[in-house]
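Any read-out appearing in this document is the output of simple, stated calculations on the displayed coordinates, not a laboratory observation. The shown structure was predicted, so the numbers you read here are calculated from the model rather than taken from an experiment.
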Structure 1
């Protein structure tokens, strides 16, 4: 009930605040966020990782809530917020976090923090060459900083927090420095974006990026039911039809309209609906140009932006030309893209199984960063996991990432960095399959690895005799963590 009241209050705050916020009101409603963070430990996953942290900026978005970047509060163990002319540090907690679009909503425990503050109203997408002001607490000082910049580009870019997700982004000629992240970008008294990333000085000078209001509003709308469902994705590849001969072969008119479907991921929502070779002419009534662009709210954007504004349970309509025959098609977003192993993961403990001193872990971007594997097969499976649909046979790729030396496994180093295929004749698709196989009690455990002829064999009686010894020697608190994470398929 309390959550529902807040949801209504947030909606009213965002829709009812029509007047422009005054400069003094903006300053009072911007906060500095300090994060004491603890990184996950992928090399010794049963132990906590090192403490670290940093600072960023947030702003009052609704009733007793602050908006900031996800990367400002990722892996948080303790958060405090401060506002201008108030020496007190207030405790905050993460209520919702969206790593795919780098946004987070914070709750401040002490309601007195919000005294004299006002929710900042959202504006629209600023025009090119218009001026904006960036509010934040960048490095180099303790007080609030305000800088100005000019909008120089509106485009799709990769959001570096997840590394793999791309959304609408606005470029400005004002530097976004550490500490600025999460701060509101203001134009005419309204928030038109959230500062979130920039180039280092050796790449480009005074170039920063902000998350525009369509992405902010999408996040706020998504969490109204108390849960974040992630961005929806078509999971298709397209090819332009600029070549006149190609257009003629596809049966297209000379009207600069339509793109050809070049790939369809079977795990995505379009699997079983669209086919390679289909020509997409329109999406939700918006004509698709031959370069894949549509006109949306007066701007030319990629057709994927139409899908970006959908939510779980929504549908998208396509006008399709298949084998030169026109047809209409409606596709429902009944799930988010399930395989995110190539994205950076946060706020989760590494999944693993430790058996006979052998450490097995699902392959992920985080795991690759921790181990720097030399096995080319691992890199092949990682690089082509999506494009070659390797997930069909291996929803998770279980790697023997490390061996805790013990008399039991002294001669098993040749299997390190191997990808498990079978255990006692049973296909291993997920870490839960592996745990189930190791919970059985055969006389021998026979582990087969992809591309390796000779299997790894362990005698059950020897494994059981070594179990307590290995746990004590390496201070192992838990032998496995099977919790669902962002690197595993969605349930």
Structure 2
């Protein structure tokens, strides 16, 4: 939508009055409303029928939304399609990250889940390239073709998901222990039923998973708030869900507007910079993924968020100078510097948050609360997305680059919150984190908890105290 909204053919079809303002806000934000409505249903599907069926169901709903939005000829039909797309995404993004973390051995958990979240760029970069090409078409297919191609990966999911094994933690939570053990022996123990890693995992799963957990009662979210352990877990989910969507990255929904305000006035050039921005962000995110299982989560979030504030402050300051220059005598070096700091912000944000947006919630939540917790996270993420996508076009129209200063101040607050309330989960098994969250001060405890040392073949060698 970042590129589509800038297309002349789209604006002529729907009479959006440009790429900012109230109509654009409605088109963007109904997607997030659909995500909020769909999240509770997503938890029910994933907990009752399994992670694989959850992913399949999400793909079906997304394809339905694609059909509606790609055939739209008026704004009401378009926003209904966007709503259904958001509903389907909610189902997919509850089942998929839960599956990713639950099938991964402890020493691969961060990389698997972090790489899952980097799938964003697997869609964003092709979308930017496709819209760059279709922009040269002079009919409605310039924007319809990108919308149709949204379904491509859903078809791939539907064709392949049932060839995957079900999550072992889901199997144990539903009384299928032997199937879970067979999975662990095959994929974590290299076929060895006596593997120390397999024995450790199955014992910890038996201890930590309840057959009568809250995943069996679809309406019950009370356990997230009723005890010290649960409240701290939910706090981690709350922080990453809010901060991961509201650190200034929401400006990326309106890259073409940002680029125009920095002096890039031609639409093809704006779309080209959009491709460049997505590629640079992907480099930052994938670099972080390769280090996810070795980097301390808390320290990265504190330092990375402060750097985000610094680069946004530089961008806002340079944009202010640029806006004060006479139109017939603009020094474009300020625009180029502002553009560079905007790209640097996106690289740092992607390194800091993109992998951890998938890792932190799934690590903080227990197996029997994971789907519901991810559903709650989805609602929070969508609420933040709604603010970004509804308020963004209006703010960019009314106060332009000054909107960036809001995120400068907020990023500083975020960094402070990570320092005082961020629990370190790097290097811990999901079950070890139970002990951490039971302590009076989980932040301090997370820096001292026992660590399991695992060799390159996935074998447990020893335990040490940090």
Structure 3
């Protein structure tokens, strides 16, 4: 049997971001190991510069309309995939900038930190282009591998980090096994694992297919952190280095939603009457559980962890709508969540670098110690709560509107009630910041990179809220592949 490998320049162009990132990983590795005396700050800024270049390439590819498939339709590049690639790269870039100060104060200031972040990012870029169940599984595990190490990165400084890394590893392996079992059942029932072929085959809803779909849903539910598959989130968020917690809170969830939307909307869209109730239940449970438990938290990272579970519930409202508008609202909400949540974690990183504390009580009087950070935190918390005219308000209106068009009135009412609940614990933090007396009156210094992260996320939160039109249009254009599959 003769085997020929034919790769054209057009094929390479489809994987340009992944190839650039792979080259960047190799470059940083070589410099770190071959030149041990090189300043780690140099590696950090080299990594940041590399991601700026990758982001520029993605923006150019999106504007030029570069699209195509590779490897017998297993890798797809379209506007939908590029949206999530841009989200992942922007999140990675902001986290790298936020890591510069944090990583200097621990003994493990080495180049492999940046390499692990880049490898996780590379896996998530491939997740956005996964077009079959096998690629889905491999890319998810590839992205997760880097997080195993990053979550446990403070293993000799903080025992909670080692505990979080072990919990994350065990639970991830368990859910991966469930997912593989589900994939095998789907393949056994349909004879294919490629998403478009699954959709075209119009499979019969057999018992094996239902069980397989549910097993895959368990794995994806774990990755996005939706209830009842959320138990890993609080402990891992609390134990991991704070920049990694920020990274976990948005980037892997966004990449997982790229797969979730392809599976629910394109592949099994005709079974919407069957799966919509599962999504409605997950959305209602995630919102309600996350918001209620967040009230009792005294650690800011655990509070944001439960807040994140509730935010995923809001995103699932758009998924439950099961329409083109619902898909648009999911993408737009992810943008609003990206800027507000990463911004909030940036404040937590700055505060933790100075005080070494993540207790909410220690944020008392932050408004007197740093008016800039206090004002920024106020903007982020109000956006997460859904207060106008910030980005979070528009995001919630969008997912609620998509759900109302499909008659999901009860789910919208549950969402509105949960907004009121979330306002309570967000405003508790605001009260601590502006009303409570500070126990420590030292001013809080903010470095240049951290100022860049704070200003960028504040600007994003305000601009998306005040002038959402271009961002909504971007989301609408990115979900054009769903137009002929599921409703208006």
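Consider the structures 1, 2, 3: one of them gives 16.3, 56 for Rg and Dmax of the Cα atoms in Å, for residues 48-239 alone as calculated from the coordinates. Say which. All intermediate terms of the calculation are to be shown ahead of the outcome.
Details: 1: 16.3, 56; 2: 20.4, 65; 3: 18.5, 57.
Comparing all candidates, it corresponds to 1.
Any idea which of 1, 2, 3 comes out highest on relative contact order in percent (Cα under 8 Å, 6 or more apart)?
Numbers: 1: 11; 2: 24; 3: 15.
Once relative contact order in percent (Cα under 8 Å, 6 or more apart) is tallied for 1, 2, 3, the winner is 2.
Suppose percent of Cα pairs over 44 Å apart works out to 25; of 1, 2, 3, which structure was it derived from?
On the way: 1: 25; 2: 14; 3: 9.
Considering all the candidates, the number was obtained from 1.
When helix-only ellipticity at 222 nm (-39500 (n - 2.57) for each DSSP H run of 4 or more, over all residues; to 500) is computed for each of 1, 2, 3, which one produces -5000?
Working: 1: -5000; 2: -23500; 3: -25500.
Considering all the candidates, the number was obtained from 1.
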